[in-house]
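Okay, got some structures for you below.
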Structure I
Amino acid sequence: MTRVLVTGATGYIGGRLVPQLLEAGHEVSVYVRSPWKLHDVPWRNRVRVFKGDLSNAVATRRAMNGVDVAFYLVHSMSAGHDFMRSEEEAARTFTHSAEAAKVERIVYLGGLHPDGAELSEHLASRAAVGQVFLDCPVPAIVFQAGIVIGSGSASFEMIRHLTEVLPYMPAPRWVRNRVQPIAVRDVLRYLVHAVTVQEELNRTFDIGGPDILRYGQMMNGYAVEAGLPQRHIAALPVLTPWLASQWVSLVSPVPRQLAVPIIASLQNDCVVREQDIDGYIPPPAEGLLPYRTAVRLALTREAEGQVETSWQSATVAGAPSDPLPSDPEWSGHTVFIDLRERESTASTNAVWDVIEAIGGEKGWHSFPLAWAARGWIDRLVGGVGMSRGRRHPSRVNSGDVIDVWRVESIERGRMLRLRAEMRLPGRAWLELSVEPTETGSRYRQRAVYFPKGLSGRLYWAVLLPFHGIIFPGMAASILREAERSTEKAQ
């Protein structure tokens with residue numbers, strides 16, 4: 001048994017790696033900023049959870065105590081002039097803590113990139129972080145992976161929506177660049193086996209799947225697996241990475257802040273230059289998964305509602321993280337509340353089923369045009385918008401995303417509290433709950449808003465007439481659906 005620490009355990013790769021490490025028999029600890037996001041994951045009670053930020057040397061050192069192998073699976077999607085500096089500082093804090101705790105190995109997952117080329121800010125940052133680990137006294141295995149293909153990955157979602165939405169596509173020149181995608185299960189296999197590699201290694205390893213494709217070929221490969229006609233793609237020299245990211249943000253649920261680094265990383269050919277990893281972690285007997293097989297598996301997982309983790313779980317830069325006070329009116333903030341309560345003949349189970357399935361394809365039960373308009377406005381100002389959907393059609397857990405909201409708290413069968421991640425002048429929550437009565441159930445719906453300054457107060461005042469339509473309509477529609485379900489069950 002090896003003692004392992006995983007950072008980024010609430011993210012796409014980390015959330016899938018932890019259960020595989022446990023299955024391999026390792027003792028696992030996780031180091032996260034938001035432990036509440038792990039409240040409902042099935043492996044929560046099998047790991048030690050440390051709360052902290054990688055900028056906090058004391059908390060990071062505490063999480064490292066007794067650890068043999070430490071995984072660094074953190075990469076911010078923020079930007080700005082000090083972005084790379086803050087990323088490197090976090091990596092150095094990690095290495096100092098690992099050295100002090102006598103950690104035997106660091107494992108880092110970065111991005112595949114060519115030598116000598118001008119890299120995008122985010123890809124250059126990943127390369128720089130990898131170099132920090134290689135330069136530190138603790139031996140490091142630095143994986144450099146191609147585009148990761150799997151259910152819930154941001155790259156896969158971008159390919160999927162671009163292909164499904166646009167039958168004819170004017171595209172940037174990078175659709176002609178060569179890339180080497182890799183299935184998420186193969187990435188995880190390399191990470192798990194990195195724990196038990198016997199040699200003391202301190203180097204990078206390129207990892208990619210068996211196919212070298214142009215990005216346009218990846219899109220048409222997706223079209224074949226999804227049963228769509230081949231897409232006609234015209235490469236245009238005028239679409240800059242910034243313009244292309246706006247376009248991707250428009251036609252896919254991937255927000256601009258995530259689309260920018262993904263697209264910027266596609267400006268160069270990204271193919272495996274060496275396969276030295278095979279000498280330490282032999283490929284499986286059946287070989288690494290081909291691209292179209294990985295796409296087929298991802299589509300199957302999504303159709304079955306079996307998406308383990310998703311890009312949606314990534315923390316949104318600038319989004320509030322403080323929980324709703326237990327009594328907002330006594331919290332010391334200016335607060336606006338819209339409260340709706342209604343009695344119903346529907347059973348509590350029926351009402352809860354409707355509550356838990358809210359959002360995504362089922363929508364918000366009232367004034368869909370208003371919800372759509374609010375989502376478009378949010379996307380235009382750089383927010384996440386209403387198109388992120390949900391990971392499972394009828395079940396949610398703490399930390400999950402539902403369109404523009406994140407699940408802050410859930411008491412299954414009774415209460416669902418959502419925290420807004422849209423761009424707005426203040427902080428907002430939506431709480432839906434149900435309790436039994438002698439004749440059926442009582443539904444309670446509460447919208448809470450803490451305005452920020454004058455703009456926050458004006459924002460609430462402008463939306464007040466729409467709230468008078470949206471919130472009563474939502475309550476009535478939820479109960480109508482629950483009552484129909486109750487009648488069918490009787």
Structure II
Amino acid sequence: MSLETLQSFQWGIMAPEFIILAVAALLSLLDLFMPDKMDRKVFGYVGIAAIVAAIAALAGMIDHPVASILDDTFRLDAFSKVFKFILLGGSALVLLLAVSYEPKEGMEESRGEFYYLFLTALLGAMMMASSGDLITLFVGLELLSISSYILAGIKKRNIKSNESAMKYVINGGISTAITLFGMSYVYGLTGTTNLKGIAGQLASLGNPQYAYLLGLAFLMIFIGLAFKLAAAPFHMWAPDVYQGAPTPVTAFLSVVSKSAGFILITRVLLSIFGVTPSNGPGSIPILLHMQDYISFIAGATMIIGNVIALRQTNIKRLFAYSSIAHAGYILVAFASLSFVMFDAIWFYLLAYLFMNLGAFAVIQLVSEKEGSEEISQFAGLYKRSPWLAAAMGILILSLAGFPGTAGFIGKVNIFIGAFTGDNPHYVLASIMIATTVVSYFYYFGILTQIFFRPAAKETKFNIPTGILIVLTICVAATVILGILPNTALDFMHNHTNQFTDFLQ
């Protein structure tokens with residue numbers, strides 16, 4: 001490739017990625033040469049500044065027309081822009097938690113590593129959002145995954161952290177192999193890895209016998225990505241990893257990594273299988289034939305996540321199963337394939353970002369103060385810190401889906417989407433209602449500890465600045481999005497072109 005060709009590319013559309021990459025490289029070099037005694041917490045503030053700069057660069061391109069570079073392997077479209085805001089915003093809040101994180105053991109030697117590995121994981125997620133090619137999608141996925149494996153086990157002398165990292169690596173490797181095997185079938189049938197090229201080849205595929213191979217490819221890709229989403233029955237790694245990983249890493253996996261998984265599954269499956277005829281030209285797409293399989297996974301995920309959460313006594317394991325259940329709710333939106341699917345998925349991920357990260361801020365503060373992650377440690381929190389208790393109460397109500405909160409609006413959008421279209425999903429909507437009611441029992445169990453159980457200690461909580469900022473933002477956003485949801489939806493509709501422009 002000549003220098004003139006390289007200079008002709010619109011490199012500006014990769015400005016957010018270049019910012020994150022440059023700062024991650026800078027932090028890795030600084031960590032190498034800085035004296036060991038110097039506090040690496042400043043890396044966290046540099047990382048936050050980098051993310052803010054990336055958000056500003058992305059906001060400057062919000063009305064930019066669809067553009068692509070490097071033979072359409074990197075695309076700036078409406079889909080990538082709106083989801084990158086979630087990835088970057090969630091990562092900034094997680095870094096604020098990380099700056100305030102003071103574990104009693106295990107991270108003294110790797111505090112600097114945490115921050116630049118975190119930025120590389122974020123970079124992988126951003127690349128997934130803008131990828132227009134199977135190869136760059138896979139590279140972004142592995143960049144996110146490998147960084148996450150190390151972050152999960154970064155407390156080197158903690159046995160639970162080591163165990164969680166090992167389980168994460170094994171399950172992640174298996175899921176990656178399954179996903180890659182499914183992608184190889186798609187490449188073998190089309191001879192290209194470009195998503196638009198694949199869609200064009202498959203749309204004109206005349207031999208209906210290829211539909212069997214494509215159906216097999218769909219199942220392998222979907223199953224491999226279901227591991228990433230912690231969707232049942234491929235969820236078994238999540239509780240142990242969430243419990244053993246440092247709390248900021250757990251928050252990252254539950255929000256940012258899960259959002260990246262849904263970005264990948266939406267872009268790949270809709271781009272390839274949403275336009276591929278199932279039985280020759282003119283027949284319905286393969287994705288519509290696979291709705292029942294997606295619906296089964298969604299229903300099983302909601303049921304297993306909510307039912308097993310009832311038996312948990314560790315707060316991080318409980319939130320792991322809660323995260324599994326929420327993945328099931330979002331899969332309902334994907335299974336319905338309605339015209340409001342994109343709106344429902346994006347809004348729910350945005351609402352989940354605020355309500356879940358805010359809850360993890362309280363979890364981190366209480367577990368560090370008490371030296372335990374048991375739910376019983378939240379007993380009497382209302383008397384010890386009324387502000388923390390009120391904030392946690394609002395966030396829990398939103399997770400449960402109570403009216404007046406962002407979680408309620410998110411569930412309503414998904415519920416409405418389940419009834420639109422030619423094939424309403426009555427069973428799936430019923431399961432969603434029933435499992436939401438089940439979730440009240442374990443969510444209210446936390447509220448019972450906070451407001452109606454006596455405190456074992458009377459000591460007050462000193463709230464670090466980072467956690468205070470996170471809580472303020474998350475609680476305010478949860479309430480505002482619950483009362484004025486159009487503030488987010490109008491932004492998406494007014495500042496993006498066609499949300500499905502990656503299909504064109």
Of the structures labelled I, II, which one yields 22.1, 73 when Rg and Dmax of the Cα atoms in Å is computed from its coordinates? II
Using helix-only ellipticity at 222 nm (-39500 (n - 2.57) for each DSSP H run of 4 or more, over all residues; to 500) as the calculated read-out, with -24000 as its value, let me know the right label among I, II. II
Tell me which of I, II gives 0.15 when you compute FRET efficiency 1/(1 + (r/R0)^6) of positions 223 and 383 (r between Cβ atoms, R0 = 35 Å, to 0.05). II
If distance in nm of label points 7 Å out along Cα→Cβ at positions 71 and 391 is calculated for I, II, the one returning 1.5 is structure I
Using FRET efficiency 1/(1 + (r/R0)^6) of positions 199 and 231 (r between Cβ atoms, R0 = 25 Å, to 0.05) as the calculated read-out, with 0.05 as its value, let me know the right label among I, II. I
A value of 36, 28, 21 was derived for semi-axes √(5λ) of the Cα gyration tensor in Å, for residues 95-366 alone; which structure in I, II was it taken from? I
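Could you figure out which one of I, II the value 0.60 for FRET efficiency 1/(1 + (r/R0)^6) of positions 47 and 303 (r between Cβ atoms, R0 = 41 Å, to 0.05) was computed from?
Comparing all candidates, it corresponds to II.
Laboratory data are not the source of any read-out in this text; all were calculated from the coordinates shown. The shown structure was predicted, so the numbers you read here are calculated from the model rather than taken from an experiment. Cβ atoms are built from the backbone, for glycine too; each structure is taken alone.
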